[in-house]
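**Student:** In structure tokens below, several structures.
Just so you know, all these numbers are worked out from the coordinates, no wet-lab data involved. Quick caveat: nothing in here was measured; it's all calculated off a predicted structure. Cβ atoms are built from the backbone, for glycine too; each structure is taken alone.
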Structure I
Amino acid sequence: MKILALETSSESASVALLDGERMHERSVAGSPGHSETILPEIVQLLKDAGLALGDVDAIAFGAGPGAFTGLRLACGVAQGLAMGAGKPVIPVGTLEALASLCGHDAIFVAADARMSEVYFAAYRRVDGALQECLAPACAVPASVHLPPDGTWFGFGSAFRAYEKTLVPALGERLTGFDASTPQLAPAVARLAAGRFRRGEAIDPALAAPLYVRDKVAMTTAERLARGGKA
């Protein structure tokens, strides 16, 4: 199985190609959205793997939540490439991809959403697969919450950006945290491979980002109210 994966909505944008058991990956430089560099990186990635776009079985992308511009870019590029090559598309949640990289079994993922907010979700690893326990949501750090039961290990960039507010808000059931910001495209590729085996790939025209929140920017008054700068 060969899965091409794109992820440009997180802090460390990347592309990856899963070819059987081998994983090829490249970072994608540039901001915002990485629009000028993602296609050359995909071309080089396929060249490094000795493959053409037509050789892949499906094209996956980090569907969100994450930076709006990056989500639209990954979705649009995945759709364009898939339509041109006659391949299906596989959207993969970025918080699920992040959780898959954590070695714990009860994982509370929290990513910096900018605008003084946090994207968060919770997953349990059962028989090697992740089960969603708390659907992706967005809130200010003081309002972020764990699932109602159990202890959880925190993972993601929000623990670096908002540690002083976020950790006390989560309370004693948070057993620890890791504020890593790994590249997510390889995780997107691995999760997409499982979905492809289960027949969950979709027509490119049906692909869409998962935004979670519907506001891209705040007014000056809103930024000041949250302690930001005018």
Structure II
Amino acid sequence: MTWIWAIAALAGGYLVGSIPFAYIIVRGVTGEDITAHGTGNVGAMNVRRTTGSWAWFVVAMVADALKGLLPSYVAKLAITGDPLGAFLTPWGDTLATVDSVWYTNPAWWVPMLAVAGAVLGHNYSLYLAIKNRKFARTGKGLATGGGALIAYDWRYAVAVIVIGVAVIAITRYMMAGQVAAALTLPAASLVLRSPDWPFALAMGLLVYAAHHKRFVGLLQGKEPRLYIDDRMGPRG
């Protein structure tokens, strides 16, 4: 297997991740452009802010998670050929069984690049770039990244979800929980001593970068608690 397969995984993940389900849902339900409301992001929480519906929030959340989960699962299946193991066996555990230096073989990069592609696609949607004739950030990658982690390494997914939700519950700040979730990923990889920790670090930083501007605003007291309604807080 050559690097062509690795590049194909990145491109495939990106194309799937680029599907703007939140934009499609809001356009279909209200006829409006989701990017004109709330934070301007094409994500599940902005569906809630735009439609005022928690039901549509759930639909968007599941859709965004699936566009991360499917590329991740298919990529692992393509390498292992084991339908059940591709879902249940953490990729780090697979890498730990490799006799050679794993990062010298492009095959072992395939699942990681599929995950990265899906998150990048959500954060910088190709389809919306074509529509708007402008390439810009469209999302923050949490739901898509979380869905991808479920198939990639369920332990990472559990850690990210539990810590993120706990921080939101304690602080009442959505942004605090989102940043905590992003930083939990590399921390979990180090605790588990997983050989894919550089990948976990890169993904955590990628998601944090999308939150950085508003996280600084949170530290400056500009972020509202439980930002769930349109025009309740800052864009970005």
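**Student:** Using distance in nm of label points 7 Å out along Cα→Cβ at positions 61 and 109 for the comparison, can you identify which of I, II gives the largest number? Numbers along the way, then the final one.
**Tutor:** Numbers: I: 1.8; II: 3.5.
Top value of distance in nm of label points 7 Å out along Cα→Cβ at positions 61 and 109 goes to structure II.
**Student:** One of I, II was used to compute helix-only ellipticity at 222 nm (-39500 (n - 2.57) for each DSSP H run of 4 or more, over all residues; to 500), and the result was -22000. Which label is that?
**Tutor:** Details: I: -8500; II: -22000.
Answer for the origin of the read-out: II.
**Student:** Kindly point out which one of I, II the value 24, 23, 9 was derived from, the read-out being semi-axes √(5λ) of the Cα gyration tensor in Å, for residues 101-196 alone. Let's see the in-between values first.
**Tutor:** Working: I: 22, 16, 11; II: 24, 23, 9.
Value 24, 23, 9 for semi-axes √(5λ) of the Cα gyration tensor in Å, for residues 101-196 alone corresponds to II out of I, II.
**Student:** If you rank structures I, II by mean count of other Cβ atoms within 10 Å over residues 37-44, which sits at the top with the largest value? Mind showing how you got there, number by number?
**Tutor:** Numbers: I: 16.6; II: 23.4.
When mean count of other Cβ atoms within 10 Å over residues 37-44 is calculated for I, II, structure II comes out on top.
**Student:** Let me ask something additional. Using distance in nm of label points 7 Å out along Cα→Cβ at positions 29 and 173 for the comparison, can you identify which of I, II gives the largest number?
**Tutor:** Biggest value here belongs to I.
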